[in-house]
Structure P
Amino acid sequence: MRVNITDQRSPKFKVLSEDQIEMIYWAALEVLERTGGRVFHDEALDLFRQSDAVVTDGNRVRIPASMVERALKDYPGKITLARRDGKRTLHLEKDEVNFGTGSDCPFIYDRKTGQRRRYTFNDVAEAARIVDYLPKFDFFMSHGLVSDVPNPRTYDRHQFLAMVSNTTKPLILTSVDGEGLKDLYEMACLIRGSEEEFRINPLFIIYIEPSSPLNHTKDAVEKLLFSAEKGIPAIYTPCPSAGATAPATIAGMLVQDLAETFLGLVLSNLKKPGMPLIIGGVQTIMDMMTSTYSYGAPELALASAASTDISKWLGLPMFSTGGCSDSKTVDEQAAIEATLSLFTAMLSGASLIHDVGYLDSGLNGSLEMLVLCDEIIAMVKHIGRGVRVDEDSLALEVINRVGPGGQFLSEDHTLEHYRRDFWFPKLMDRSNVETWVAGGKKTLKERVEEKMNHILETHHPTPIDGTVMREMKKIIEKADKKAS
């Protein structure tokens, strides 16, 4: 027997030391005390005035460090989401990694004509069906922004219907405003059966984005306060752009990002302590050559991993980024950038890795990219398993039995571990050139397109109960009439 062994099988990637994390944390608290942020919501300002915060110049809020530290103690370090059928599958806790799409891309390449066009309700439905089928995706965001709706102010209700009707997996939603979130919540409670059941087994997380630098808009705050009231898990995160809406250093960007997040954290705690809150988001650079918000930059992977280090130190779940690209199509650049960001985010141990399937700096949602990234995620998850070192895996007996000049192919040990330990691709090609030629010399892109079309032709998720569907549509129709 060997004692006091450190069983460290999973490889890890850590960007920041504990000293560096503390420096960023203290700096963020300094920003809140000295600079503060603008809050554009009357109820929020009243909550701050009744607290130890300082409100000046109408809506400028400065928060003492003590309020942040008190609030941090009230937030859960673990959040669990359930599928449409109630099965609890999405666990947000330290080093539990989950992968999913992003939301609200305005454009898509039509899979039949190849033409770039606006994203539609049917496109969201197709993306949901693909994610529902692909085994390595753990949650679904809308991927695209529905454009064919009666009123842009009610897009979120229609988008939710397209999502929840076509996948049973847990969801992350966006909403127009607090009224939109209220309707989404009511629709989700119809599926769950009650508000109490939603609170225990939430179907969705709401994504809320303040506006960098240091602005908290009326709509963002409205959604945060409603989430706190109802116990809806919320992602409250800015999306700073280094050099444009944040300092041009990763450390400075992380400081500002954390200060913006902390203001929301304190506010939701003032409204109702203990709501499920997730931090993180997209931290990347403004490419000064092209003026784009880069989704393929190595700085995105580095900043995301650093932010994950901070979230673990704070004991809060992390919303990270991966599987995205600045490329305009599914090509070698897209594969390189997606793989780098997915691999880094997985090694960092982020709770939620989103934006899988983004192209063109977040403007274009690609169904083909979803299929390709499912294969990439499978590979990085396999690497994340690490190396097992124990009596069986050291294989001393089989090495001794085979001996010098022998072979391992016929050994039971080989058969057992071949089936259990080896990873085999579903899209990548490992055959010899003769087999590849005989099979039609298909490229990876062609194999991806074939699989995508096969999924859409054959996969249909479990339908929603007819009565629930009718009640959800009534909520949408009411919102459309009110907005018209």
Structure Q
Amino acid sequence: MSSLTLLPLFPILGALAVFLVPKSYAAAWRGIALAVTGVCVLVAAAVFFGFRVGHAGYQMTANHAWIPALGLNYHVGVDGISVGLILVASLVAFAAAWISEEIESQQQLYYTLLLLMVAGVFGALISLDLFFLYFFNELALVPTFLMIGIWGRGEDRTSVAFQITLYLSLGALVALVGLVCLYALSGANTLDVVALTAWVKTHPLSPSAQTLIFGLLLFGFGTLVGLWPFHSWAPAGYAAAPTATAMMHAGILKKIGAVALLRAAFPLLPEGVSQWTQVLAVLCLGNILYCGWVAMRQRDLNLLFGNSSLAHMGFVFLGLASVSLIGITGAVLVMVSHALLASLEYALSGYLRRRAGTLDLGRLGGLMRSMPFIGAALVATLLAGCGVPGFANFAGELAVMFGVWKSLPWFVVAAAWGGVLIAGVYMLRAIREVAHGPAGEAVAAGQDVSWTGRVPYLVLLVPLILFGVAPYMLVDRIRPSAALIVERARPAATPDAPAAPAVTAAVAHAAR
């Protein structure tokens, strides 16, 4: 058994243990969740530091036939794209389990669902068979809907749960159609990434088929990530979600759609890449600029974080659209850093909601005096959110802009405007209103977090700074795999061949 298999296996066994422990031992439920996620941190750290730097292929693999007639295999492995996300996912899961002490009702069901979500995240990140990647992603999404509906906040949490269910279910359905088309039209009779890659080298799909499938995967998985304009579910969903749910989904689950694009769409469908990257670049500016402008208007801290999160994901899509080594490396670096940043944002906002009873910026003034640790952590988080050097976000977003400069120079100007100026406005304004100034009525008598309660925040803040100071720890692992994706994503040079068909023509051809 590969050590990677332990990552989804432990949470599944933990969920089963929580489900079977009787109510007379209710205190054990949170202890099991903490123990399981703590072990996952150790396993993920062993995977990260045991990863052979400089190797582009998959490592620590295990491959077992599941349904040979359909070509479905339980195939797991790790490469530079996923190794950093696996480590960060374990840290986010541990912090989420620690912070879940806020849950007071139906705790047995809650911790069961939380551990199933963790299992789904790990399973999707290590899967090299696209069927299992899709299955584990859905396994993680189902608890999200239930947790918002049962333990969510606000009077409209039920409608928010339905909205997020509708959006993500439709996105997942479109992605599934794309995977089915890839399976049927490729002729490889498998969704195994390694086998598919070898097959399409000698049996490439037609340009029209590639264009159609790439579009389905882009908009399907893009909706799961929050690609503009299919993004409106995210801010309201995170604002209504329990703290741990928002941390897991915004922090790490949302990245799985981007990982799926790097696994399937970019290396397998180079003609589709050439047709859709301009469209992707335009749409990602909606994330960076529009969501940034919306964030400027927010007076609720959670809604500010939600729209800011979508703006950061715009840099991920922009890096992918560059189809360059430094751009895709930067995109993965942004994914890792944003996983830490987003989960830390919602961990802090959850604490403030519990202690202050509000997230209104006008009522949270003077936080540095009444809650010095939480105030300092929030200031650091807001500075990281506007790309201040010394945090991991800065290195990733700078790499993306360097990667885009050669092919899409005007997009760099727009991205810099949104990522630096607009983000600086709403993040620095939040610092001014929340951390300083006269004490707001909600935090005047607030209580700072205890010494033991600081653990989950430090678990997320320390690596956010560490990877900002030493980004090479991630870059050296990401770069070989990113180079391989760039090589495969570029269509073969065919100067005498006609230009690839337009997107609309490809769709029409496929329909005929």
Structure R
Amino acid sequence: MSLHSSIYALFLAITVICYWSVPKGQAKGAVLLVASLCFYGAWQWWYLPLLLGIAIGNWLLGQWLGQLVKRNSMGAARFWLGIGITANILVLAGYKYLPFLLSSVAGAWLGVVGTELALVSQASTWIKANLVTPLGISFFTFEVIAYLVESYRQQNPPADHWLHFGAYKLFFPKLISGPITNYTEFVAQVARPKFPLPYQWTEGLWLIAYGSAKKVVVADRLGGLVSLIFTNLERAGSLDLWLAIVAYGLQLYLDFSGYVDLVRGSALLLGIDLPENFNFPYFATSIADFWRRWHITLGAWLRNYLYIPLGGSRHGLATTCINLFLVMLITGIWHGSAWGFVIWGVIHGLALVGHRLGESLTERSPWLQVFWKNPLGIVTGWLITQMTVLLAWVYFRLPDINQAHLVLSRLWSHPADAQFAQKVYQQSLGTAPEYLWVSLGLIWLIMGLSYLGQQLLQVRLNWHFKALFVPLLLFWVWVLAPQGTLPFIYFDF
């Protein structure tokens, strides 16, 4: 049940009608829970007992932690918090990382130990072929860990009612790929629901239409271009590879941000305001600024539940740099079970360390302070940031490091195969690479104008204006959608 399909539109409409038809209280939580179970069951019904078991176990543990803290039994509370976090991580690791760990061990030691590790390699291959990772398990795990920590800290009270907690954990729009949401903020909107006003209905429909357009019309078409080039690496030239790299950066952003728009729009129709997850990341002028703008809820989670507990920036520059690197390394591992994701995390970790060291140097240099604030410094920072981000995406798109290294080794002065342009551009895409570059430039221009209007000039579209454009956007999606839309990229994570 894809979020941009007609089936989902019908499902959402039925859910909205049922939700606003039942009385206030736990009945609304029950509607959301049942709808969420139906939604996930349409994808992977066999994993419903697993998700329900994790949700119920963490709900009970959260209540137990709350009681221990109220009794001031902090030692016992810390123990059970550790048990809860460990159990959740083990479930995530078992489904997502076990084949990777086994194959890595076997690859490193095979030939040294012999037959035993050959069996390990075979086991890894079998698990990889037969064990499908539950959709949404990563985001599911992050949210329950945050809930347990908040219950321990007593910053937010544990859930009293299972229906409210179940509706929060399994809420169907955000279930698979977020955004990561705080329990207290979510349940307050369910416990005291407010029927959407006309401008809120319009905003919800606008986000659904706008997100569908970004995903189906633009991101999926870019995905076709990227796949054609990256599946013909041996024959692609340097300009072709650069085209694929820039196109993938835009595809990933438009795909994921389009998903978040669909999620937030769906939630608004139910009177629930979910957090934004993107704020024009490709206009960031430093890598730290990029991570304040990209996947905002994940960044907040990493800061609150990993970076700060590690010590944050409280123990000097060296410790700060180590913590930044460790956080990004873990972020890379979280994204996927392949060495390419690890290298992606290392690149971002080193970039953040370099930025922090640069900040330290700038604080002691008036000349550097002036430079980074003038137009030349701002443009320089933007170029360095975006080149770092785009080149790191190569490992994200091609987690097989041999393929990624092949791309990076051919970025300069490498000619394309004689038949590459004819088969990829003319026969498959029906256009010339020059027009594709122009198309990418137009996408950047549109994003730039949107950034200028929203961020710098504080211009917002009137909701009446959006209401006029919703049917036009949906018609545009229907007419221009390519055959066979692609799954959302972040569903793999």
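To test your reading of the models, identify which of P, Q, R gives 33, 30, 14 for semi-axes √(5λ) of the Cα gyration tensor in Å, for residues 354-473 alone when calculated. Intermediate values should be presented prior to the final figure.
Values: P: 41, 22, 16; Q: 32, 18, 8; R: 33, 30, 14.
Comparing all candidates, it corresponds to R.
Tell me which structure, out of P, Q, R, gives 21.1, 59 once Rg and Dmax of the Cα atoms in Å, for residues 26-161 alone is calculated. Write down the numbers at each step before the final one.
Working: P: 21.1, 59; Q: 16.9, 51; R: 19.1, 61.
Of the options listed, only P reproduces it.
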**Structure responsible for 24.7, with Kirkwood radius over Cα pairs in Å calculated and labels P, Q, R on offer** = R
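Assign the value 2.1, calculated as distance in nm of label points 7 Å out along Cα→Cβ at positions 50 and 178, to the correct structure from P, Q, R.
Numbers: P: 1.4; Q: 3.3; R: 2.1.
Here the read-out was taken from R.
Quick note: the coordinates plus some simple rules give every number you see, no bench work behind them. Keep in mind that this is a model prediction, so the values were computed, not measured. Cβ atoms are built from the backbone, for glycine too; each structure is taken alone.
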